[in-house]
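Quick heads-up: structures coming right below.
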Structure 1
Amino acid sequence: MGFDAKIADLTRAILPRPLVYAHRGGAALRPENTLVAFDHGLSLGADGLELDVHLSRDGVVMVHHDPTLERTTNARGAIRLKTAAELAGIDAGYQFREGDSHSLPAEGGRRGY
């Protein structure tokens, strides 16, 4: 039996079921990597959250998948070139449409920074 199989057997013996992680907080249901998404993912029973982080220009940790802002927000440019204060004013759910993690604004709580 290989190492991976042994780990799988051990995991099955310890855990009653597979662990579920909300990818980017549940990006198809709420604007990804926002507090709204994280709260919603956990409220649906996710065991944990998957997220990515980047540093702002002033060294503050920011939760955002991409190194740039264009795909999900109403802003442009690299996160590393903006201060935390500048990022705080960006609409993190600007491109969101429920069921489509790559697209129209969601109602309220869109600022994820």
Structure 2
Amino acid sequence: MADIQVERDQKRSIKTETINDAASGDNTLVALVTGKRIKVFAIVLISEGTVNVTFKSGASTSLTGAMNFQAREGFTIAVSPPAFVLQTAAGEAFVMNLSAAVQVDGWIAYWDDDI
């Protein structure tokens, strides 16, 4: 875990989590942090088979539409902090929903924030 300056005179602890899930339905990638938003600034994802992937804030709020992947398809997206590509509501987990029991691998980089 490395500290980098991402906002004016404030340091954030940048964290990473691996993606290694194959269960249909909701898969928690980052557990909720009470009172904090999870801000994701990089994602690498690859699917082993046909599946729709949706990123969510907690159990009910979709952050993306369903993204359809075939075998050996994926994507990479990254921005430099303090920018981010997705954020949860305060106190909610960052979740990946899979439409089928298909192996999905990769990683995410994020920090948690009060704002």
Structure 3
Amino acid sequence: MRDYFTKSATLPNVVQVFVKPDAEEEIAKWAAKLPSEELARNPIYRDPDARLAKAFGIPDGYKFHGQVVHFPATILIGPDGREAFRFIGKSNSDRFSFEKLAAKVEELSRR
């Protein structure tokens, strides 16, 4: 997530929303390490009951730091409000890199 935060300005027409199930205190502690301008540009949506993850069909079931969590996911919603792309990781380390995201945004914008 930190990579996405620090490079988000390179995708000026993309609003990135980060979904975290953590407690408010955990999110605040993590976010305190980020520059305030990055936090303003990239909202963090707290999803404690994983409602958004479930609504998007992101599977759960793997253990991470003693919790059962949802797999890492990147979902792009187009200007028309419809899903344009999705990537669901198979483990905590299987994440869609920012570089792949930028390439996918470029590809979709040419359509």
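Each reported figure results from applying straightforward, stated rules to the coordinates on display, with no laboratory input. Here the structure is a predicted model, which means the values were calculated and not measured. Cβ atoms are built from the backbone, for glycine too; each structure is taken alone.
For the reader, a short list of remarks on this structure follows.
- Given -6500 for helix-only ellipticity at 222 nm (-39500 (n - 2.57) for each DSSP H run of 4 or more, over all residues; to 500), calculated: source structure among 1, 2, 3: 1
- Identity of the structure behind 7.3 (criterion: mean projected area of the Cα convex hull in nm², calculated), options 1, 2, 3: 3
- Origin of the derived value 23.9 (mean count of other Cβ atoms within 10 Å over residues 26-33; candidates 1, 2, 3): 1
- Computed over structures 1, 2, 3, distance in nm of label points 7 Å out along Cα→Cβ at positions 18 and 50 reaches its largest value in 2.
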